[in-house]
Structure P
């Protein structure tokens, strides 16, 4: 069964659903932002104000945009400040910024036991298991800590960010053997690899971003917890993404949207076809994001 494509103008039940949207949970890299993580270009890298204009239109319509990303606090702090937003979900669902202006935030570690009184962040608790050293040395040239735009991996508070290209099943086996209650997550293809880097990937291999996370932690569960804390009806929310780690958002919101480039993920087309609340956008990356927001705004006109 083919997957559904989000129309330019929705009608029927879809139009009724989109007319109620008040919240947009969105991945950043590969989804909302253009290549190079810029807000001032289209999917081809050409100068464009389309994203900025639709963000203004959404704000005027009373629709709140909430980044839901693998990015850490320092990166998302700048994102929301520059884009005029006021909340975010960072580190794959593990850091919930409920109200940026009031600095109202908390950690969410899903199924991993965590006591804030220990004086350590969840990331530091994970480091103490020794699993970081195992991953850092097992695949030389193929895997390294993700330096988060040169900020450094130790700026993370909940997850461990990695990048490169290794078999997912091997990574999962290492975590299972360690028995420390952690999960392996694919956070999508890399648009570029920022320096410094130790990676020596084979020719033609783009590499992916990965996360070692507390057991059970997903963007979907992060959204669910965020909605509980804010009193948000999930049916009034949509979520957008491009990676397999974004698929978990589908069950946490009324409508899930995959930007067109997300279909490159193994199993993506089948996943989208199986979900009645899921649609593929018309366009890649930021172009698909903007077209989806215009469909939502049109449904509310």
Structure Q
């Protein structure tokens, strides 16, 4: 009860503080926010930004394997009148990469993918922005060693939803970015598929490690990828521990805020190429979770980086 009484007061103070900052105007790109919880759309700190677009990551077969959670999120997003991007990914029973002799991290068949996508599109025809697979060049995904399979998924989505907006790939700014993307572009050509003119990128490395522009993946992406780029997932990391258990980012609120500012700085620099930015995520996970880029802390109150969002609130138009 005490927290509930505190929320309006804290929100009011935050908005007053934002008034002291010159708001962003005339942006060439727009901003959205993604989170896996449907509670996102009624959170007062979130709604204060007047957001209009959001993004969901879901298993490619969640339409049959987890339809209730999928429905809850999409129903809440639609009730909030938000435009939705859906990024499909590995099924919940798949663990990547193959470790300790355990196998199973292999791309799903095109038949299985097509069956799942047709069922999804039939139930949710109003979702018309699709990413065939999330973070295709990451070792946590079965597509990492087979960019050609992503072309097959792309073709399936375009076949069954020809009017959909579909990203050619959803790439992460990892060391393999250039080699993977070059191979992928060749695979599109081999498959005689028109080269996509829209691409998704996650720029966590560039912005959280404060990589100089001359060495940034985004600089390479702008030169390598035709058409437009959407930064489909990004944000300031509060804490991150990779799968090898080495602590890469210890909890640090100041660094997280600086990293979020770096997201906007990079997007502004390349705004002629970047037309959208989707931040991730909103609610803090349990402390045992190895990834935390949340805007709110575990108590539900805004972290310092929230002031950056208020500064750029006009970009949510």
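Summary table
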{"item": "Structure responsible for -11000, with helix-only ellipticity at 222 nm (-39500 (n - 2.57) for each DSSP H run of 4 or more, over all residues; to 500) calculated and labels P, Q on offer", "result": "Q"}
{"item": "For 131 (volume of the Cα convex hull per residue in Å³, calculated) the corresponding structure among P, Q", "result": "P"}
{"item": "Distance in nm of label points 7 Å out along Cα→Cβ at positions 82 and 290 - structure with the largest value, from P, Q", "result": "Q"}
{"item": "Per distance in nm of label points 7 Å out along Cα→Cβ at positions 106 and 250, the highest-valued of structures P, Q", "result": "Q"}
{"item": "Origin of the derived value 26 (relative contact order in percent (Cα under 8 Å, 6 or more apart); candidates P, Q)", "result": "P"}
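Here, each number is a calculation from the coordinates, and none is a lab measurement. Note that the structure is predicted; figures quoted are calculated from it, not measured. Cβ atoms are built from the backbone, for glycine too; each structure is taken alone.
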